[in-house]
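What follows is calculated from the coordinates using simple rules that are stated; it is not laboratory data. Keep in mind that this is a model prediction, so the values were computed, not measured. Cβ atoms are built from the backbone, for glycine too; each structure is taken alone.
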Structure I
C-alpha cells in the first residue's frame, strides 16, 4: 500500500485516466468535486455509475461498470462503501488498471491485498483531489500546511 509522499506523487503523475466508481452527477457530492478538480488539472475522468450509464457527468460519458469502458484506465478511484470494494478491485485487475485508490473513509484491506497481488498500486483512505492539491496544486502558497518540507519546488504535472 502506498502511504508516503513520494509514492502518492508518483501515482498522481503516472495515472492520467481515472475511472471514478460511484461518481455522482449531483454538484454537492464529494465525488463531483473531485472529478471536476481532476478534469481541470488535465486528467481524463471516466464516470462509472449504473444510475447514469449512457448519460454524461461533467461532459464525460458514464458507464455502468469498469468492464464496459472502451479505453485504457490507469486508476480506479472508489467512491463506494468499504464492503463494495471487493468486486471493484477484481474488475480493476481484469481491465489492467495500474492503481486502485480508495477514497477517504474507504478501507478494504482484502481488496487492497488482492489488487496488490494482481500488480496494482493501492492507496486507501485518501482523496485524489486533496492529495493532488497538497502535492501539486500550490496549497502551501495560501498558507495551508501540506506537511511537505522541501527546499525545492515540486515538479508540477504538465497538462
Structure II
C-alpha cells in the first residue's frame, strides 16, 4: 500500500488524472487505486475491456493488430493505452492484457504472460510480465496488478 499511497500523493500534488483499461486484471488495478483515500481527486475513468470487440470499439485497437499479434501482445497493450488517452484525455493511461489461466495459454503465449503500457502525452512504457503458469488465477491477477503499480512507481520516482 505504501507505493500506492506515494503514487496517489504524487498525482494529487501534480494535479494529474489516471485512467485504466484492463483485460486480464478485470478491474483489479482500478480497484487498488480507488482503495486509496482521496482517489476521487486523481482517478478519472476505468474500463474493463475484456473482449476483442470492446478493445476495438471503445479503444480503437486495430483489427490488424489483433489478427497479426493477438490481444496478448505489446502492440495491443500500446494501442489500448493510446486509445484510452484519446478517449479520456487522462494524464496517465494504463492498459493490461494477458493470460491469467489456468487455461488459454500456448507455447509462444503461456499462462502467466502479461503486457502493460503506461501512456502519457510525452512518452509511453510498454513492458512484459512473466509469472509461473502454475500460479493460481486470483494470485496471478494480484501479481499482474502489483507489477503495474511497481512500474508506475518506478516511472514517477526513479
Structure III
C-alpha cells in the first residue's frame, strides 16, 4: 500500500490552503475598501496590484502531481496513478515534484489521443517505462462499489 504520509505533499497542501485563505481575505478586504473608500480610491488601485502579484505558489505540473498523489490515496491505490493529460509545459514540474516527494514509480492511465506526447516527455525527463500493468481503484461514488481494474503503463522516476 502507498505511504499516505508524505511530508513533501503535506507541506504543499498546507501552503496551498494558506494561499487560498489569503485569497479569501484579500477579496474581503477589496469589498471593505469599496464600501468605505470607493471605487476610485488609491487603496483599491493598490489592492489590484497586490492581487495581481498574488500568484498561486505552485506551477500547474506540480499541482497535478499533488492531485495524482491525493487522488490515488482516496482511491486506495498501491501507487500514484496519473490519469490526467500533461501539457508540454507541465511535464518537468510534474516529474520534479514526484522526485522531491520521494515517489519512485507512477502508473500513467490517461487515454487521451495525445498520450504519445506524454510518454516521450516522461522519457525526456529521465523516467523509465517499466511496462504495461493494471492497478486496482476503489471508488465509492454511489455506495459500496466493487474495485475497478485500470490499465496503465508503469514508469520509474529516476
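Of the structures labelled I, II, III, one was used to calculate distance in nm of label points 7 Å out along Cα→Cβ at positions 38 and 134, giving 4.3. Name it. Going through each structure in turn, the value belongs to II. Of the structures labelled I, II, III, which one yields -17000 when helix-only ellipticity at 222 nm (-39500 (n - 2.57) for each DSSP H run of 4 or more, over all residues; to 500) is computed from its coordinates? Of the options listed, only III reproduces it. Each of I, II, III could give distance in nm of label points 7 Å out along Cα→Cβ at positions 30 and 102, but the derived value 3.0 comes from II.
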